[in-house]
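Following are the structures in question.
Since every read-out is calculated from the coordinates, none of them should be taken as a lab result. Owing to the predicted nature of the structure, the values given are computational and were not obtained by experimental measurement. Cβ atoms are built from the backbone, for glycine too; each structure is taken alone.
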Structure I
Amino acid sequence: MTSTLHTLESTIAARRGADPSASYVASLFAKGLPKIAQKLGEEAVETVIAALQGDPKAVTGEAADLLFHLLVLLNEAKVPLSDVLAELERREGLSGLAEKAARKA
């Protein structure tokens with residue numbers, strides 16, 4: 001799975017400078033971080049709605065859209081996917097409650 005996400009991350013980066021009229025990714029980058037963040041939020045809400053409706057196929061599609069838009073946002077924020085994966089690895093084996101409490105310290 002991570003190789004698919006890394007491939008998508010590379011594709012998104014490559015399309016950053018494309019013609020916005022010919023590339024959805026380029027059009028998002030042209031609109032800037034506020035629009036990218038808005039799209040990510042919309043996809044998150046759509047994912048939640050699909051889950052609450054109990055439709056696994058819809059959840060799958062919306063989750064894919066959510067991951068895609070998250071990768072666009074990460075690129076815009078200059079945060080490589082590898083940094084996010086490293087943070088998840090760092091947290092592996094930690095109690096969620098302990099990890100959350102450590103962030104407040």
Structure II
Amino acid sequence: MAWLILVLAGCCEVFGVIGIKQVTLRANLSAYLLLAAGFLCSFSLLALAMETLPMGTAYAVWTGIGTVGSALIGMLLYKEPKEWRRLVCIALILGSAIGLKVIQ
């Protein structure tokens with residue numbers, strides 16, 4: 001259950017980052033609410049997952065999900081570069097997070 005909570009925390013982190021991008025594009029109430037709600041949920045769920053999972057593993061997986069998710073959303077929604085080197089680096093981050101789960 002802690003792993004599911006951790007994955008949800010990482011997904012909420014991505015919503016928080018999308019909120020940051022939305023604030024930079026148009027600073028309106030909905031953008032600030034998305035930013036605040038995303039990070040509030042993310043940190044709360046991370047703390048809950050850390051009650052069971054080791055801190056280093058939980059934090060590394062959480063940041064990995066946030067990093068990979070944000071990079072992919074940037075490429076898909078905000079027309080950021082999609083060059084192969086970025087995709088290889090994203091795959092390495094994802095592989096590292098999966099590796100931490102496997103050895104946990």
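Listing for the model above:
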| item | result |
| --- | --- |
| Read-out distance in nm of label points 7 Å out along Cα→Cβ at positions 60 and 84, computed value 2.1, structure in I, II | I |
| For distance in nm of label points 7 Å out along Cα→Cβ at positions 44 and 92 computed as 3.6, the structure of I, II it came from | II |
| Computed 14.4, 44 for Rg and Dmax of the Cα atoms in Å - originating structure among I, II | II |
| Winner on distance in nm of label points 7 Å out along Cα→Cβ at positions 28 and 52 once structures I, II are ranked, highest first | II |
| Given -29500 for helix-only ellipticity at 222 nm (-39500 (n - 2.57) for each DSSP H run of 4 or more, over all residues; to 500), calculated: source structure among I, II | II |
| Structure with the greatest value (metric relative contact order in percent (Cα under 8 Å, 6 or more apart), set I, II) | II |
| Ranking I, II by distance in nm of label points 7 Å out along Cα→Cβ at positions 36 and 76, the structure that comes out highest | II |
